[in-house]
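Each in structure tokens, the structures are laid out below.
Read-outs: derived from the displayed coordinates by stated rules, not from any lab. Treat the numbers as computed from the prediction; the structure is a model and nothing was measured. Cβ atoms are built from the backbone, for glycine too; each structure is taken alone.
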Structure I
């Protein structure tokens with residue numbers, strides 16, 4: 001769980017370089033049901049992690065997007081945020097907030113993972129060539 005979340009945080013930090021700075025993360029799907037994983041995410045991302053009342057975000061999101069398209073096709077001038085504001089509800093009982101002590105530990109661990117990944121790039125390239133031959 002930590003390794004996966006540290007990898008996700010790599011991507012989140014890249015987005016931050018582009019100006020995307022979330023104040024809240026929303027976790028959906030099977031992993032979001034784990035209280036431990038939600039806490040790990042909050043500590044690594046250093047932001048609040050919430051879940052939705054409808055836990056399967058991908059299917060629900062697709063349904064909301066289909067509703068938005070259908071309503072536009074009917075001639076309605078509507079933003080997707082109007083749909084999500086109406087139908088997406090947070091599950092306040094499962095909110096995880098960062099623990100400052102853990103945030104510092106994960107910052108150190110993130111740097112170790114980043115350094116290890118950078119050091120192995122050449123090895124990964126050799127491995128890819130080996131696999132593809």
Structure II
């Protein structure tokens with residue numbers, strides 16, 4: 001919610017890093033998003049990681065299902081899909097995911113790590129959590 005501006009641009013990296021640093025200093029926070037440039041900084045400070053390692057087609061279907069809908073994390077409503085972003089998502093497993101798994105391995109002793117390979121796995125975890133079984 002700090003990255004996107006209402007005019008469909010982004011804040012500067014310096015401003016983002018400053019806001020992120022302030023958030024990481026607080027006792028409780030949830031950060032959603034891959035943002036690979038700052039991923040290790042966040043993993044170093046967190047106590048829990050949830051990785052949604054879903055197949056690209058599932059992610060793309062999710063992106064397309066949100067077109068035309070208001071989102072809490074973006075100050076505008078996407079009216080169409082973004083071809084560059086869809087390519088990024090298609091390439092994510094080979095381009096980004098190996099580094100994420102490397103960092104998970106590096107921080108496995110300092111953070112509780114949960115990897116979900118499907119929406120059903122994530123939903124099952126949430127149901128158990130809500131019912132006090134986790």
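Each of the structures I, II was assessed by distance in nm of label points 7 Å out along Cα→Cβ at positions 35 and 51; the largest value belongs to II.
When helix-only ellipticity at 222 nm (-39500 (n - 2.57) for each DSSP H run of 4 or more, over all residues; to 500) is computed across structures I, II, the figure -20500 traces back to I.
Taking FRET efficiency 1/(1 + (r/R0)^6) of positions 27 and 67 (r between Cβ atoms, R0 = 30 Å, to 0.05) as the measure, the highest value among I, II is held by I.
Here mean count of other Cβ atoms within 10 Å over residues 43-50 has been calculated and equals 21.0, so which of I, II was it run on? Answer by label: I. When distance in nm of label points 7 Å out along Cα→Cβ at positions 11 and 107 is computed across structures I, II, the figure 2.5 traces back to I.
If you line up I, II by relative contact order in percent (Cα under 8 Å, 6 or more apart), the top spot, with the largest value, goes to II. Looking at mean projected area of the Cα convex hull in nm² over structures I, II, structure I comes out largest. Suppose you compute FRET efficiency 1/(1 + (r/R0)^6) of positions 19 and 75 (r between Cβ atoms, R0 = 35 Å, to 0.05) for every structure in I, II: which one lands on 0.50? Clearly, the read-out refers to I.
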